[in-house]
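Some structures to go through are shown next.
What follows draws every value from the coordinates through simple rules; no lab data is involved. Every value quoted in this text rests on a predicted model; they were computed, and no experiment measured them. Cβ atoms are built from the backbone, for glycine too; each structure is taken alone.
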Structure P
Amino acid sequence: MPINETLTLRKFMNASSNIFIGLISYLKTIPEFNSIPIDTKISLIKNNLKQVFREHSTYIIQHVTPDLVNDSPVFLHVFPKDLYMDMRTTAIALLPFVYDPILIRLFIVILMLSTYMNIYSEDYLIENNDENVNRKILAAQNIYVELLWRYIISRCSNYQRSVQLLSSLIARILYSQTIQVKINQFIRTHISDQNQQLQPIIRSLWTL
């Protein structure tokens with residue numbers, strides 16, 4: 001895509017819509033996710049999909065355009081320089097993990113099954129406050145946490161290395177969440193008056 005005045009944030013977001021739809025399609029293959037009531041699934045998607053999108057994008061970038069030391073002219077054109085640098089920093093921080101597709105896929109499922117992953121939880125709340133539903137979500141998440149931990153142990157040389165790897169991944173995801181807040185604020189500010197021009201999935205995730 002040529003980098004010129006025709007590339008806008010709205011066009012960039014709409015061009016990303018198929019990736020969001022693809023992630024939702026992937027989640028539909030997870031039996032534990034499918035067993036959750038529909039209104040709760042929608043709340044989880046609204047809470048967590050934007051953050052998951054960024055982890056997934058880092059994985060894609062590494063395999064399609066692996067030279068992250070160079071700046072992206074598309075992102076620089078669409079986002080302000082300071083926000084772009086934050087996004088780039090968090091992407092580079094996740095690079096040691098995206099070489100392993102099994103680890104990333106397990107972690108994506110765990111993140112999607114997080115009931116209040118968004119650190120600004122007033123944006124979206126889980127619609128279904130049924131305690132049994134919340135327990136079902138956590139029970140499903142625990143399955144994948146256990147799988148992830150067993151996988152990490154199998155690929156590390158010892159228990160201490162396993163703990164260090166998992167702790168490092170969690171710390172980088174937590175830092176990435178603070179950047180996601182900035183991204184959300186920027187996108188909402190600049191597309192709030194363009195609802196009818198946005199793809200449905202983008203409109204659903206970024207407009208209140």
Structure Q
Amino acid sequence: MSNQTIASLSCPTDPGIRVARGVCSYAFSRGDYIGVDAGTGRDSQDGNGLFASQRTYSFQDVLDGTSNTIAFSERVQASFGRNGKGSPRIQEGCLTEVGAITTNPGACLAAVAAISSGNMYTTWNLVKGKFSSTYCDGQPENVGFNTVLSPNSPSCGNDNNNNSDCAVSLLSASSYHPGGVHCLMTDGSVLFVSESIDTGNVGVATARSAASPYGVWGALGTRGGGESVGKF
């Protein structure tokens with residue numbers, strides 16, 4: 001099954017990747033929780049999104065309401081290691097060796113801004129792209145995203161891992177649609193979320209078990225933060 005290509009799982013705007021496995025354009029929401037168990041790529045604690053490693057949640061766990069909680073978002077497919085693709089796009093790349101992302105997610109924005117122009121990396125020796133390259137492998141870089149940095153923002157990892165196994169990763173929703181991404185809410189509705197959505201204060205660590213500090217976008221990612229989502 002993991003080797004089968006299912007057309008409905010790939011967004012028509014994504015040119016896709018050529019791998020000997022099935023691929024997908026849709027990522028599981030991990031909420032705004034960034035911390036993971038070092039060396040495994042798995043959540044070391046219970047996150048606040050709808051999905052986490054080796055855990056399941058039901059509708060009764062979605063205390064913020066199913067219409068206010070994201071289940072999935074688009075994320076651009078990619079399959080290259082560090083320095084494996086020249087001038088990669090921001091949406092498909094993940095900048096490695098950005099160590100401050102658990103306490104200051106905004107460090108990812110600053111690090112990428114220093115080596116990019118417009119929507120492209122100008123220096124890419126530390127940039128990899130792994131989403132959906134091994135979709136049957138549940139590492140966050142393969143299957144997940146965070147509601148921290150706004151859609152189509154950069155993604156970053158904290159170490160020099162060349163595969164999809166960074167110990168800590170901050171993964172942004174992304175697409176090639178102009179201006180944002182489509183998200184599937186827990187109630188089954190589909191919403192287009194703008195890349196200009198409010199993200200609050202991305203210079204602080206996630207509260208994990210309380211209201212998200214990352215504005216409306218963070219609130220949409222948490223299943224039980226008790227936030228008021230407001231307009232977006």
Structure R
Amino acid sequence: MLSNLFLMLRHGPTKLNQADEYRGWSNGPDAELNNDGLWAAREAASFLNTYKTPIKRIMCSDLNRAMHTAAIVGTILNVPRIDVDDRLRPLNVGDLAGKKKVEHPIDAYLENKNKRFPNGETVNEFEERQHEVADELIAEIQRDELLPGELLIVAHVSNVMYWHNMQSGLIHEDYLQESTDLIMPGGIVIVTDDAVLPILKWNPEAFDIDIAKEDEGKE
């Protein structure tokens with residue numbers, strides 16, 4: 001039975017992240033890692049350097065923010081192989097990239113997975129891309145070509161949420177709702193055969209945890 005399959009790292013902060021604006025397939029200056037994003041990549045590498053299984057391979061989205069994150073982590077950890085795969089791009093929200101989330105809700109597109117974002121894609125198309133990657137990775141692991149825990153995928157929050165939905169057996173309609181993201185920018189999860197477990201920069205709002213009350217209980 002498969003256990004730990006691989007790790008996933010969400011790229012670090014960009015100007016669009018910090019402005020609470022959609023990123024989508026944007027690859028412009030506002031979607032590049034900012035200083036916080038560069039620091040987050042180094043922080044993730046430092047964390048992974050203490051992980052029990054050394055990273056032997058990195059796969060990443062072909063968008064600059066993911067490739068830059070992967071390059072930093074790969075250099076620090078001396079990872080011998082980095083593969084760039086455009087199927088690991090996030091959900092393409094088309095014309096909504098760069099626009100405020102609060103001003104442009106996307107519930108209609110998430111509830112109807114065949115509804116296309118203007119000049120973008122449908123949720124079904126996004127999920128089909130992820131299914132292809134998932135099938136290939138599982139096959140590699142089953143053939144012992146890829147040992148569990150040796151792979152790090154550097155991608156985007158919608159990729160993380162896809163795996164969360166698949167491994168947990170849940171059906172969520174909120175891939176891009178920040179209040180339910182499992183991890184913050186620069187966060188890491190372990191993908192197992194039946195769950196996605198945050199291990200760095202988990203989002204307390206995704207678990208209905210009141211940090212203030214938790215802190216009070218520690219005093």
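Supply the structure label, taken from P, Q, R, corresponding to distance in nm of label points 7 Å out along Cα→Cβ at positions 32 and 88 with the calculated value 2.1.
That value comes from structure R.
One of P, Q, R was used to calculate helix-only ellipticity at 222 nm (-39500 (n - 2.57) for each DSSP H run of 4 or more, over all residues; to 500), giving -23500; which?
P
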